[in-house]
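**Q** Next up: some structures, all given as structure tokens.
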Structure P
Amino acid sequence: MHVVRAFSSVHAGSASLCGALLLVSIACGASPTSPSDSPGSPGTGGASSTGVQLADDFGGRRLFPDDNWWNQDISSAPVDPQSSAYIDYLGRTRASHPDFGPPPYGIPYIGVGGDQPRVPITFTAYGSESDSGFGAEPGYPIPPAAATQPNYIEGGVPGGGSGGDRHLLIVDRDRWLLFELFAAHWNSGAQRWEAGSGAVFNLASNARRPEGWTSADAAGLAILPGLVRYDEAVRGPVRHALRVTVRATNGYVWPASHRAGSSAGALPMGARLRLKSSKDLSSYPAYVRNIFRGMQTHGLIVADNGSDLYVTGAMDARWNNSELNPAFGNLRGDDFDVIQLGWR
């Protein structure tokens with residue numbers, strides 16, 4: 001059965017539109033991991049290792065295994081034969097843009113302990129491709145403050161409000177599980193959490209979503225491991241791929257599991273861009289160089305329809321948009337290659 005999924009809301013700080021076509025409608029509540037998968041070992045960290053922590057650094061621990069697609073070094077991956085045509089479609093003079101900054105820009109994320117109570121989610125649109133929880137344990141560990149305090153949910157509105165993508169990202173650092181919701185909303189009248197879709201990822205596993213399934217993102221991928229995060233950027237070169245949007249897509253390739261359009265000539269979901277190694281980064285602030293080096297070594301994965309070359313990052317008061325905006329604006333479509341589609 002073909003179901004139309006229209007992500008028509010706007011990202012904070014961009015004109016990013018999330019559009020998707022659901023190709024498969026499968027029974028609700030299945031886990032994205034196989035029954036044999038179990039949560040990983042506890043995370044590490046100082047003050048952020050207990051309780052609720054916005055913008056948790058997880059003690060510097062890497063999300064997903066080293067050989068996960070988000071963490072692969074693609075410096076030497078072959079360029080796709082159609083790379084030039086794809087860049088032409090994007091626009092060779094098209095500037096990139098940081099889709100993040102201080103509140104309310106970017107996507108916030110939360111670290112919680114393993115004792116954070118799970119609350120049930122009522123899926124209002126795409127429950128057939130959403131996870132009700134991890135394995136046999138229902139619910140998502142949403143802190144009560146997310147219902148009443150700003151900046152727990154994308155867009156900055158307490159409880160999520162009614163507009164925008166309203167992503168809500170939570171890591172159980174003790175069980176090493178990632179919970180992600182799209183269009184999250186606290187329904188105060190019904191006293192319940194609602195969302196358009198949701199996915200749970202075992203951060204110790206490389207399991208993908210079932211073929212044809214979405215997640216909290218149109219491509220069926222996790223969102224958090226692709227965000228530009230402040231702590232990483234100031235620590236050293238970013239060592240994972242970054243989430244990027246383009247205005248239109250055509251099907252999907254590994255590691256994506258879900259399509260969001262069929263525009264001829266457009267990149268598929270899951271395609272990976274790589275900043276050319278010849279790009280001179282010497283003039284940028286050190287933390288910006290660290291982000292751009294990550295684009296050279298790990299690339300950018302197309303994860304959603306939106307504005308061309310908008311790179312998604314975490315909401316963080318420490319970002320300086322007066323530095324980020326001009327720096328990203330100096331990266332143009334012609335500065336990128338498309339690596340071989342589906343390369344692994």
Structure Q
Amino acid sequence: MPAYNVQETIGPVVRDTLKYIESVFVADDGSTDETARRAAQAGAEVISIEANRGKGNALKVLFQKAMDAGYDAVISMDADGQHDSREIPRFIAPHQTDPQAVIVGSRMHASNKIPRARYNSMHIARFFISYAANQFVEDTQCGYRVYPLSLIEKVSLTQGRYVTESELLIKAGDSGGRITTIPIGTIYGDHVSHFRPVLDVTFITAYIISYQLLKYGIESFYLNRPYAYRKNNLRDRIARNQIVDYIFKTITPCVYVPGMFVYTCLAVLLIPFRASNLVSVQCYQGGIYRLTLAAALLPVLLGLTIAEKLASYAGFHSRYVDKFIQRNYPHVWS
């Protein structure tokens with residue numbers, strides 16, 4: 001459990017979790033309250049991080065701790081009470097059947113319980129992340145997951161804060177790993193979320209775009225290469241330098257649409273002669289063409305969202321953005 005200033009919830013969450021699992025590791029991410037003390041009192045082993053460095057860094061610390069302790073897999077969950085500990089057995093059962101799969105909890109079945117703007121961003125994220133991960137992932141933003149640690153050892157985690165969880169799914173799927181989903185309860189209480197809707201969604205989007213441009217570049221010129229990720233590949237090497245990584249993630253959104261258009265043209269020109277390139281998208285409805293169209297419509301979606309928000313201040317309420325998203329970012333996976 002990554003934990004930051006959750007003194008009110010950490011104790012009950014740890015105690016409830018210990019009813020179903022033998023050990024709980026909590027990374028206290030520079031909290032300024034009594035999070036660490038209450039977690040330890042409840043029975044968790046606490047790893048203290050001196051300054052707040054975000055959820056991604058806390059997860060990396062926790063993964064290493066679990067590996068050092070000799071575990072084969074971990075369950076990650078939030079410390080703020082959003083995840084119901086009573087659902088842990090529902091994660092353990094499919095893990096025992098398929099111990100090498102990442103298992104992700106999904107809240108997408110309960111759209112009426114999720115704030116509308118949050119649900120829309122989750123819908124778009126799953127469209128683009130599923131493309132990059134070569135398989136449908138129903139809820140890409142849920143942190144309630146099972147991770148096989150053998151998978152963690154095979155990937156380089158280069159991103160921070162909330163981007164790390166998206167990076168993990170993308171690299172797990174794009175290296176040939178399996179990602180499965182189970183429905184979980186949707187809990188939105190009075191807790192204060194540290195997720196920054198605009199800033200963190202921007203960071204996640206920038207990483208996905210920067211990853212996809214390189215992924216489809218590899219797939220365009222290599223035959224039978226649906227799984228483009230290799231540890232310490234070009235994208236990982238770029239991320240080793242924070243300044244270079246920031247510049248790369250700033251530039252790639254500007255060239256995303258023309259870049260995808262180039263890949264689409266290559267698909268049209270090459271697939272009749274080399275049917276084994278861009279293979280990761282050939283089985284999807286619309287393939288690379290659907291993804292390119294969805295990318296091109298992102299600026300339109302942003303404009304519609306702003307216009308709808310401004311109209312609501314004037315008393316005009318509509319759900320056109322919802323319909324636009326459902327139509328242009330659909331479920332295209334068989």
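**Q** Between structures P, Q, where is relative contact order in percent (Cα under 8 Å, 6 or more apart) highest?
**A** Details: P: 25; Q: 15.
If we compare relative contact order in percent (Cα under 8 Å, 6 or more apart) over P, Q, the biggest value is for P.
**Q** For Cα Rg over 2.2 N^0.38 Å, which structure out of P, Q has the highest calculated value?
**A** Values: P: 0.91; Q: 1.02.
Result for Cα Rg over 2.2 N^0.38 Å over P, Q: largest is Q.
**Q** Another question about this same structure. From P, Q, which structure was helix-only ellipticity at 222 nm (-39500 (n - 2.57) for each DSSP H run of 4 or more, over all residues; to 500) = -3000 calculated on?
**A** The read-out comes from structure P.
The numbers here are math on the coordinates, done by the rules we state, and not lab data. Since the structure is predicted, the reported quantities are computational estimates derived from the model, not experimental observations.
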